[in-house]
Structure 1
Amino acid sequence: MVLILWDYDGVLVNTIEIEDKYFTAACREVGIEQIHTGEDLIKLSQGNFYEECIKVGIDIEKMEAAIHIFEKRIKELNCQIPIFQGVPEIMVDTARWFPSYIITSNSATLVAEKLKKEHIIGIREILGYEFDKSKVKKIEYVKALYPGEKIYFIGDTSGDILEAKASGVDVTSGVSWGWHTVEVLSQANPDYIFNEVSQLRDFLYSLFENE
């Protein structure tokens, strides 16, 4: 059997602009001096986000406060986060064929609301920061549910790929329409890099055809 693990930000939804505008403002509001632009956030995604924050001297309690402010603000403003066209259909189809999970640093509650709004059904569980800040631990949790099964992970940052590899994922795939470029993704040595949604679709659908 095959398992599919999806990242959320940068794979399904395009959060770069909204985080550049509102999350960086929240960081300034709580006194985080190391984050001024979206580019700063992109750099912090080259490993586990929270571990990278600690490395550059960001207090995690301040970061959690900034996240709370950001989530509250985008709800108050009813910000519409764009979807990458074609990805929802792939997620729904593959969830009918294979157990599918979302592994994210985002809020599981916010992700669930977005899935409902976009009519994305079939995802078995959303593991957000409420579960654990480490994607390694979240992936290990899913692995324990399906011992010995082959796991495919799809992410958009080198940090995603590194954590997936550290957790023993069998096949890692990076997508270049999210936070990191092909050049940055390549530094983490994923098994595949997809530049177009259609390439990811063909790859995942071939798994079903070959079952």
Structure 2
Amino acid sequence: SRYGNAVYKVTVLGQSAHSANSPDTGRNAIVLMSRIISNLTEANTPSAIITPGIISGGTSVNTVPERAEVDFDIRALSEDDFKDIDKRFTEIVHRYSSGGYRVEVSCESKNPPFKKSDTSLELFKQLNRSASTAGSSFNLNTEALRGGSDANIISACGVPTLDGLGPYGEGAHTHEEFVFIPSIQEKVMSVSLFLANHLKL
């Protein structure tokens, strides 16, 4: 199983001004955005995680920025967790849209949680029998993975789904990311045999 994932965009609209001559007449969108980021991330729980991923704002160093945007990565273990996250973003809009500021929130994309099912578990057992024949094996994760996957979409349609069949590696999304080369052939052989048996080729 996997967490659901989404991307929420928050936009803060303030008022530009000269940062030296008239800073008090401006409304600094970046400063307000920093407060919003802290507010959202400090309320994270193990099942509902909000992470700022991309931030932009300002036009020049001597101008009070009138606009700031952040794309937030969202991870939710269940639909109830998604509802809690939606509530947190709604509260942000109401709390900070005042004093010359306007805050806007939009959901740019969303994938539902990938839940365990008996039919998917049966597929996994068939996969491991094929892997054993090929001299390999797959590990069944008992905890939900936080990484997103297209399997979330397929499983939400009620289709028995397997996920995470690729080679082993470590350091995802870092400069040290790598794959264990011997596991490539191992997994290709295992999955090929599983497909041949399952589809009766």
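Laboratory data are not the source of any read-out in this text; all were calculated from the coordinates shown. Treat the numbers as computed from the prediction; the structure is a model and nothing was measured. Cβ atoms are built from the backbone, for glycine too; each structure is taken alone.
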Quiz item: Comparing distance in nm of label points 7 Å out along Cα→Cβ at positions 94 and 118 across structures 1, 2, which is largest?
Solution: 2
Quiz item: A value of 27, 14, 8 was derived for semi-axes √(5λ) of the Cα gyration tensor in Å, for residues 38-101 alone; which structure in 1, 2 was it taken from?
Solution: 2
Exercise. Tell me which of 1, 2 gives 24, 19, 12 when you compute semi-axes √(5λ) of the Cα gyration tensor in Å, for residues 62-165 alone.
Key: 1
Practice problem: Assign the value 0.98, calculated as Cα Rg over 2.2 N^0.38 Å, to the correct structure from 1, 2. | Solution: 1
